[in-house]
Structures are given as C-alpha cells and as structure tokens.
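Next up: the structures, one after another.
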Structure 1
Amino acid sequence: MNEIEITILSIILMIGIGYVLKRIDFLSEKDINPLNKIVMNILLPCMIFSALYSSDLSLIPKLGILPFVILISSFVTGLVSFLILKKLGYDDKKLWSVLVTVMIANTAFMGYPVNLGIFGHEGFLRAIFCDIATMCIFLILSFVLVIKFGGTVKKAIRKIALFPPLWAIVFGLALNILNVPIGPVLNNTVNYLGNGAIPLIMISLGLSIDLAGLSRSKSMVAFTSIMKLLFFPAIAFIVVLFLGLSDLQYTVAIVEAAMPSGMLSLVLAITYNLDYQLTSDCILINTVISLITLPVIIMIL
C-alpha cells in the first residue's frame with residue numbers, strides 16, 4: 001500500500017474505533033463535548049504552535065495565498081447555495097442552517113491529520129494556512145447571523161478572541177519570528193500534547209456518527225453533501241489554476257477544500273438558535289460520505 005492508502009485507512013480505523021466504543025457503551029455521545037474541549041483548547045493549539053514555531057517562515061509570502069483559495073471557494077459555494085435555497089422557498093432559519101454547513105470546511109479536525117499523514121510537515125503547515133480562512137469565514141458568518149437573528153457584536157468578537165487555535169497561530173509565528181527559546185521541557189510538553197490531537201479527534205468523530213440523520217434530513221443532507229464535497233473543491237480547483245499554484249500549494253488547497261463540513265457550523269447553529277438538528281445531521285452524514293470522496297479526490301490529484 002502507498003502512503004495515501006495507509007493514511008486514509010488509519011483515519012478510517014481510528015474513526016471506527018470511536019464508533020465501536022459508542023456501540024458497546026464504553027463511551028457515549030455525552031463524551032463528545034469534553035473530548036472536543038480537550039482537543040480545541042489544549043491539543044490542537046499545541047499541535048499548531050509546534051508546527052509554526054519550528055517552521056521556515058521565509059515561506060510565508062508563498063503560503064499567504066492559500067487562505068484566499070478557501071475564502072473564494074467558500075463564498076462562491078455559499079452564494080450559489082443561497083440562490084438555490086431561496087428559489088426553492090426555504091425560510092431564513094433553515095436556509096442559514098444549511099449555508100453554515102456548506103461554507104465552513106473541516107480544515108482543522110479532518111484537514112490536519114489527512115495532510116500531515118500524506119504530505120508530512122510541509123503539508124500540515126499549508127493546511128494551517130488554509131484553516132486561517134476557515135476562522136475568517138466563521139467570524140464573518142458570526143457577524144451576519146448577529147445582524148440577521150439577533151445577538152450582540154460583542155459576543156461574536158468574544159468568541160473569536162478567545163478561540164485557542166487562533167492564539168496558537170499568533171504565538172507560534174511571533175516566537176518564531178522573534179527567535180524566542182521556549183526550552184526543552186516546554187518544547188517536549190507541547191509536542192507530546194500536540195501528538196495526542198489526531199487520535200482524539202478521530203475517536204470523537206467516530207462517537208458523533210449517527211446514520212439516523214440520513215433519513216431524518218435526507219434532502220438537505222444530499223444537497224449539502226453535493227455542495228460541500230463536490231462543488232466546493234471544484235471551485236477551489238478553478239481558483240488554484242487561475243492563481244497558477246503548483247506542487248503542494250495546489251494539492252493541499254484542493255484537499256482542504258474537499259473536507260466535509262466543520263463542527264464550527266454547529267457552534268453557529270446553536271449560538272444563533274438555527275435548526276441545529278438539521279445542521280448536525282448534514283455535518284455528520286457528509287463527514288461519513290467524505291471518507292469515500294476524499295480518497296478519490298486525493299488519488300486523482
């Protein structure tokens with residue numbers, strides 16, 4: 001087996017372990033939230049910080065184009081989806097419940113392990129820059145939903161300001177640029193914690209799989225899966241060709257665009273009182289479907 005097959009099968013196996021642990025009642029859906037809190041607030045930030053702190057920052061001018069690929073793909077996909085759903089007569093609540101799922105890609109939870117496993121540290125570094133776009137999209141959608149459904153701008157800003165992965169990027173880049181030593185003990189601790197992110201992410205995804213959503217929201221599940229897993233990466237492909245990207249820039253940008261809907265979509269749906277059951281169904285089912293579409297796209301690339 002080649003590296004791509006080994007990585008994808010390893011990810012599927014880890015997700016499968018999470019699903020089996022749920023089925024045998026060793027863990028339950030109640031454990032998803034504490035596991036995700038550990039990942040989002042500790043393990044993932046350590047993983048990001050470690051990668052950026054040890055990176056060659058002379059690449060930043062080259063990597064800085066990657067967030068724009070994801071941003072453009074997201075907004076084109078969102079606009080097309082908005083026009084289709086408006087044409088079909090969906091009310092605003094259901095429409096935005098779907099829009100957040102097609103516009104926010106899982107560039108971190110799924111994107112990091114896939115790119116790290118297949119393309120190594122260089123691929124992971126590029127995935128981090130793609131994920132910066134996802135954070136920007138999350139911020140923009142937060143403001144739109146505040147205006148649309150109520151809430152406060154202060155609350156939206158607070159959510160972003162306290163987002164640990166964002167601070168991991170800031171500190172990782174700052175300490176690297178300033179050449180500030182963190183010492184072997186802290187360096188090892190950050191590395192150990194960062195290494196725990198991927199297995200815990202995959203097990204958490206396995207726990208979240210609920211195939212009942214396929215029948216509960218089948219029309220919107222089908223729509224979001226097509227728009228997120230096919231249309232979104234197709235737009236990214238056009239953008240990278242237009243920008244003349246090549247090698248890992250080209251490949252990682254499209255692979256990140258092909259990721260399923262991100263869990264940040266559910267955060268928005270819950271925060272702004274959208275149809276979060278619909279959003280959850282769409283996220284979970286297109287995550288399962290992505291285990292088929294992602295390997296195909298990677299093989300083609």
Structure 2
Amino acid sequence: MSNLKPTLVVLAAGMGSRYGGLKQIDAFTPEGDTIIDFSIYDALQAGFGKFVFIIRKSFEKEFKAIFNKKLEGKAEVDYVYQELENVPEAYFNPERTKPWGTGHALLMAKDVVKENFAIINADDFYGKEAFHVMAKWLMKTDKNAYQFSTMAYLLKNTVSDHGFVSRGECQVDEKGYLVDVTERTHIEKIAGKLMRKNEDGAFVPIHENTVVSMNFWGFTPKCFEFGGELFLQFLEANKANIKAEFYLPSIVNEILRSGKATVEVLKSDAKWFGVTYKEDKSIVQSAIGQLKERKIYPKNLW
C-alpha cells in the first residue's frame with residue numbers, strides 16, 4: 001500500500017493551433033477559471049499532493065503567475081520544460097515549431113516525478129469522479145510495481161461538433177485490461193455518423209461506444225523505463241518530418257508489448273468535455289456554468 005499522495009502531471013506545452021491561441025490559460029467562467037483550474041481543484045479534493053506542469057519557456061511567466069498563487073500552501077508545484085531542442089543534436093531541426101508530442105513530454109518529467117502519478121491534458125475537462133477513481137487507484141498501487149492504468153471514456157462522449165479530434169482507440173480484454181491502444185488522429189462526425197480516417201486517408205465508420213483514452217493515465221515511476229529507445233527510433237524515422245509527433249500511446253503500447261506490465265482500464269461515466277476548436281468554447285462554458293449552479297463546484301474555486 002502506497003500511502004504517499006500521488007502527483008498530477010499536466011501536459012500544457014501544446015500550441016493550441018486548431019483553437020487559435022493559448023487555450024491553457026483561457027478563461028471559461030465569469031470568475032476567470034481556466035479548464036486546468038477545475039482539474040487542479042478536483043485533483044486536490046481527490047488527494048493529489050503535488051502538481052507538475054509540462055510547459056514551454058515562452059509562456060512560463062504568464063503560466064506561473066496564474067498557478068503558483070492558486071496552489072500556494074495547498075500543494076507542491078514543479079515545472080518541466082518541453083523545448084524543441086530537448087532532443088539529441090543530430091535530430092534538432094530549426095524549422096520545427098510544434099512540440100515533439102505527448103510521449104516526449106512524459107519523458108521530460110522523469111527527473112522530477114518520483115512517486116505514483118497521473119498525467120492529463122491541460123485542455124480537457126475530465127470530471128470530478130475521474131480524479132477520485134484515479135487517486136484511489138494510485139494510492140493503493142505499489143510504486144515499484146509495473147502496474148499502470150488509464151481512465152477510459154466512450155467515444156460518443158468525447159467528440160466535437162465543430163471538426164475532427166484525435167483519440168486513442170483502446171482494445172480491452174474481458175478482465176478489464178488494456179491490450180492495445182491505437183492513436184486515431186482524425187475522428188469526425190459526418191452526417192450524424194462517427195467516422196475515422198484510415199491509413200489511406202479514406203473515411204471508415206467507428207462505433208460510438210468505442211472505448212477511448214483521453215490521455216488520462218495512471219503510472220508508477222517504473223513507466224520511465226520505457227519509451228527512451230522508442231523515441232530515438234521515432235526521431236530517426238521522422239527526421240525529415242517537422243510535424244511528426246511522438247504520442248504517449250506509443251509508449252503505452254511498448255509497455256504492453258514488453259509483457260512486463262499491465263494497464264488496467266478504469267471506468268468513469270463522467271461526461272468529458274474539452275475545447276479543440278474555438279466553437280467548442282460556448283458549449284463548455286454552459287456545461288461548467290450548470291455544474292456551478294448545481295453546486296458541484298463553488299462559485300469561486302480559489
């Protein structure tokens with residue numbers, strides 16, 4: 001039994017290109033709350049004791065100004081920087097502007113995360129219940145164990161009406177463990193039906209009850225033994241591609257293939273919501289407004 005309070009790692013280095021701005025620090029309520037505020041609030045309530053933000057130096061000042069104040073006296077805070085030059089010199093390409101992806105971001109956290117931790121996207125609203133389920137799992141898991149987990153959602157609860165999204169499609173065995181996760185980079189609602197692009201760029205149907213990952217993973221520090229070698233292979237294969245990204249599910253699949261570790265699929269009925277596109281914002285604002293009206297969150301989080 002690991003009674004240590006778990007850590008929450010927040011992936012916040014993305015540029016928000018489809019959204020058109022730094023959505024990590026965009027306000028979604030009249031009180032000025034960002035989506036990260038709700039994740040932090042939920043995580044604190046669930047028993048997380050430390051927060052690690054993976055950001056870029058370019059917006060460090062604004063970011064720290066917002067979150068250091070809110071977390072002061074409540075939890076430990078640390079920052080990790082995911083910069084384009086955090087790769088072996090041979091692979092650095094000055095033309096690249098996009099971060100190297102969520103898998104690379106996870107590898108960056110290795111030196112500051114020594115306890116069981118969950119990792120989330122900054123711009124996704126996961127719901128209170130999801131943090132409680134995850135915290136409970138992390139607190140009961142031995143930090144030296146090769147036991148990991150993921151918070152699963154149903155695809156139909158995670159799509160945007162305003163364009164395509166990317167999701168990790170999960171294959172789950174009858175015992176509730178992950179067998180495989182495939183990064184589907186283009187899932188879109190077309191004429192009321194959910195479709196995904198296959199390898200040839202053609203649209204094929206995908207079931208609305210497909211179990212998907214929203215990048216909410218539960219790890220012990222043992223996860224850092226994976227991914228390093230894989231990232232080097234990725235760099236070698238993609239050195240000419242300035243848009244290629246190394247995704248977290250690639251590391252998870254390496255973990256699964258190793259046969260050394262398991263990934264338990266945790267269920268949450270929570271309705272996820274997030275902002276991929278500017279048009280998603282009003283929907284999220286209204287959903288959060290209703291949660292405050294129903295007193296699920298206080299009017300002022302801080």
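Relative contact order in percent (Cα under 8 Å, 6 or more apart) was computed and gave 25; which structure, 1, 2, did it come from?
Numbers: 1: 36; 2: 25.
Going label by label, the one that fits is 2.
Using distance in nm of label points 7 Å out along Cα→Cβ at positions 13 and 237 as the calculated read-out, with 2.0 as its value, let me know the right label among 1, 2. Don't skip to the end; give the middle numbers.
Working: 1: 3.1; 2: 2.0.
Matching structure: 2.
Supply the structure label, taken from 1, 2, corresponding to helix-only ellipticity at 222 nm (-39500 (n - 2.57) for each DSSP H run of 4 or more, over all residues; to 500) with the calculated value -24500.
Structure 1 accounts for this read-out.
As an exercise: distance in nm of label points 7 Å out along Cα→Cβ at positions 229 and 293, calculated from one structure in 1, 2, equals 0.6. Which structure is it? Could the numbers behind the result be given before it?
Details: 1: 0.6; 2: 5.6.
Derived from the structure labelled 1.
Which structure, out of 1, 2, was Rg and Dmax of the Cα atoms in Å, for residues 37-156 alone calculated from, if the result is 16.6, 51?
Numbers: 1: 16.6, 51; 2: 15.8, 45.
The structure behind it is 1.
Since every read-out is calculated from the coordinates, none of them should be taken as a lab result. Only a predicted model underlies this, so the values are computations on that prediction, with no experimental measurement involved. Cβ atoms are built from the backbone, for glycine too; each structure is taken alone.
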